[in-house]
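**Q** These are the structures, in structure tokens.
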Structure 1
Amino acid sequence: MPRPPTPVGTYGEINVKPIPGRDTWRAETRFRMPSGSLKRVERTGPTKTAAVHRLKERLKVLADEAQGGEISGDTRFARIADLWLEELRREYRLSGRSSSTPRLYAGYVKNWVKPALGELQAREVLTGPCNNLVQRGRDQSYDTAKSIRAVLSGICAYAVRNGAMQVNPAKSTARLTRGETREVKALTLEQRVDLIAQLEQLATDRQTDKLGRSKGKRARVWVDLPDLVRGMLATGVRLGELLAMDGEEVIAASEQVLIGHHLVREPGQGLVRMPNRKGNGEGLLLGVPEWSSPMWRRRKLASGGGPLFPSWRDGWSDPSNVMHRIREAMDACGYDWVTSHVWRKTVATVLDEADLPTTAIADQLGNTVKIVEQHYRRKREGNAASREALEGMFGDEETG
């Protein structure tokens, strides 16, 4: 009969041996972690008894962690990170928000935080190690470093709330700089007209296979692409928000649309229509331009109250799948630099060129003024109104 496994939270036989050439003893054993894996644990001491005593003190801390006990300055940072993720998932679940952010942060915990800091005790996690980890992320990209710092700050804040740390060391890490601002890419008027025309032709071409047989509903995504681009350019919303619209959210009589949901893929559930916009932003009631009204009315009638841009199976269209088709379509039409976000930036650019204030652009996109200035507005001459007045600096005299 095989020997039963060591229960979780307990340890096996303690082995004690003298360290050759030193007046020191080493006590070691294997501890069964909550994951089921066996972790080798050892401690040393000047005597056999001291080594065993120190080892048992460490094993007690691990046992408390495994049993879900309170955390302290002795608790490993990996354990605190797991507890923080549990709290974050619970918070998102109770608020009805998508679990995409906890999943994203769990990836950073697994791939960055635990390998670098996981085995340190809470009291050993200082600003220096945190800053080193953030800077390693910055070597990869600004966004990676920003996410790592957010995760570290969240874990350390949890530790402070629960008495395992006195201060949050992640808050004192070096300031991050984005570097050179990327150019805001947007479609010109000629490009917009040309792209819609090419997508209309592509929709016709993709309705049949190479043998000329009709694809039926399977060609729906190609047929819908021209209208989808019109919808994006008429509103400036995100792809996942547009695909989450149903017929009831088109108010044809007043030429308005309600943007109040977004689509996400949840593990074990599939595609889920979540309330509010991405990032849990409040819904937007947007008036739409007259040129887009026939499209909205037509799709509202065809929807029967269901998805405005349905999949070929008549359910919600998966944003990830649609993005793949968009990528294929843009490549085929010679616009390989265009993504769905370019249409959102195109809307911002058109509004900016019409001299609308940044606040109006932010209201249209459902963003803050700061985000609009940073990511959606092209650099423009900052003194256009005062330039003419400066011409009279020296009267009518010419200077050279």
Structure 2
Amino acid sequence: MGALAASPWTIWGIAAAATAGVIFRPFSWPEWVWAVAGAALLVVLGLLSPMDALAGVGKGTDVYLFLVGMMLLAELARQEGLFDWLAAYAARAARGSGPRLFTLVFLVGIVVTAFLSNDATAVVLTPAVAAVVKTARAEKPLPYLFICAFIANAASFVLPISNPANLVIYGAHMPPLLAWLPRYALPSLLSILATYAVLRWTQRGELQDLSADIGVPELSAAGRMAAWGLGGTAVVLLASSAFDIRLGLPTFLAGAVTAVLVLWRAGSGPLAMLKQISWGVLPLVAGLFVLVEALEKTGVTTRLADLLHRFVQHSATEATWAAGLVLAFGCNLVNNLPAGLVAGRVAELADLPERVRAAVLIGVDLGPNLSVCQRAPNYP
């Protein structure tokens, strides 16, 4: 404990260097390498005990289960062509109209983000949209790809399951669905409408006529089963949220069951699918949890919580705006996943009023749209 008290700057420096490595990926090393290296260095130097490091890792259990379940579902949908089918169906429904295709892709992005998480939209839907607009002979495909990047953040607080960061902000205190919807329905609607209006206006000159001769690939039996699995998972998670059940285990179980059924229907083994999943996100998140645990040991999160608590006592309205704006801009400096982890712990310690915590969540979820490259590392 003495080493910790005597070396806060060392801990802060290691945490800052690890976070910078996650953001900028020097030597093209994966993000998880930098997070794990920073966590390991803290333990090796005696700045954090192994038990405290394990405690930090353990705090992310619900997030790991959620991520594994969502990665399984997203990869199944990609592997069985469900996203390609959705994008092609939207292109055919557009009947050669660029503006109409823009709106249809936007609607697909909302659905995928809301029910399968924002990273499925950014990572899995984007290649499908790119392939379809190429088939439609769009001279300027960027407007449709911008949709995937921006709606992945704009719609990421429609439901608790729409962004893994939501689990980080609320932790074990996730509001049940019937409390979530009244709180976030209007902000989500305004976020989505504002994103659509700005994108549609800025890209209006780029949306030209397209080929109307778009073939929709046939969705296989396994693809249809994957779609049913996604629908069933959405129902399970909405029910879990309604009854205030933590989302990690239901998501994992739904993803695992869907994977077994789809692979059985397709007559294929799991190895090929598992190889396509970016498993590095799990050590990445675990490493970041350890870094936040170390920061907490230095007292920095407690000081921030005390500062925010005093601000709330002075003016809850001002604190609400300040918390949301600071995090929105901060996510573009340090990436929204580490920012969300710190913000979630500060919010927990400060015992914030619900509207201030909601502003924290919206800042973390929506803020990355200021510079899309600074959103959370890609999960699926």
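We did not get these values from a lab; they are worked out from the coordinates using the rules stated. This is a predicted model, so every value here is computed, not measured. Cβ atoms are built from the backbone, for glycine too; each structure is taken alone.
**Q** With helix-only ellipticity at 222 nm (-39500 (n - 2.57) for each DSSP H run of 4 or more, over all residues; to 500) derived from the coordinates and found to be -14500, which of 1, 2 does the value describe? Intermediate values should be presented prior to the final figure.
**A** Numbers: 1: -14500; 2: -24000.
This value belongs to structure 1.
**Q** Assign the value 4.6, calculated as distance in nm of label points 7 Å out along Cα→Cβ at positions 12 and 100, to the correct structure from 1, 2.
**A** Numbers: 1: 4.6; 2: 5.8.
That value comes from structure 1.
**Q** Further, regarding this structure: Identify which of structures 1, 2 gives the largest calculated value of distance in nm of label points 7 Å out along Cα→Cβ at positions 108 and 220.
**A** Working: 1: 3.7; 2: 1.9.
Largest one: structure 1.
**Q** One of 1, 2 was used to compute relative contact order in percent (Cα under 8 Å, 6 or more apart), and the result was 11. Which label is that? Intermediate results must be reported in sequence, preceding the final value.
**A** Values: 1: 11; 2: 26.
Considering all the candidates, the number was obtained from 1.
**Q** State the single structure among 1, 2 that was used to calculate FRET efficiency 1/(1 + (r/R0)^6) of positions 140 and 196 (r between Cβ atoms, R0 = 35 Å, to 0.05), giving 0.40.
**A** Details: 1: 0.40; 2: 1.00.
Only one of 1, 2 returns 0.40 for FRET efficiency 1/(1 + (r/R0)^6) of positions 140 and 196 (r between Cβ atoms, R0 = 35 Å, to 0.05), namely 1.
**Q** If semi-axes √(5λ) of the Cα gyration tensor in Å is computed to be 36, 24, 20, which of 1, 2 is the source?
**A** On the way: 1: 55, 31, 19; 2: 36, 24, 20.
The value was obtained from structure 2.
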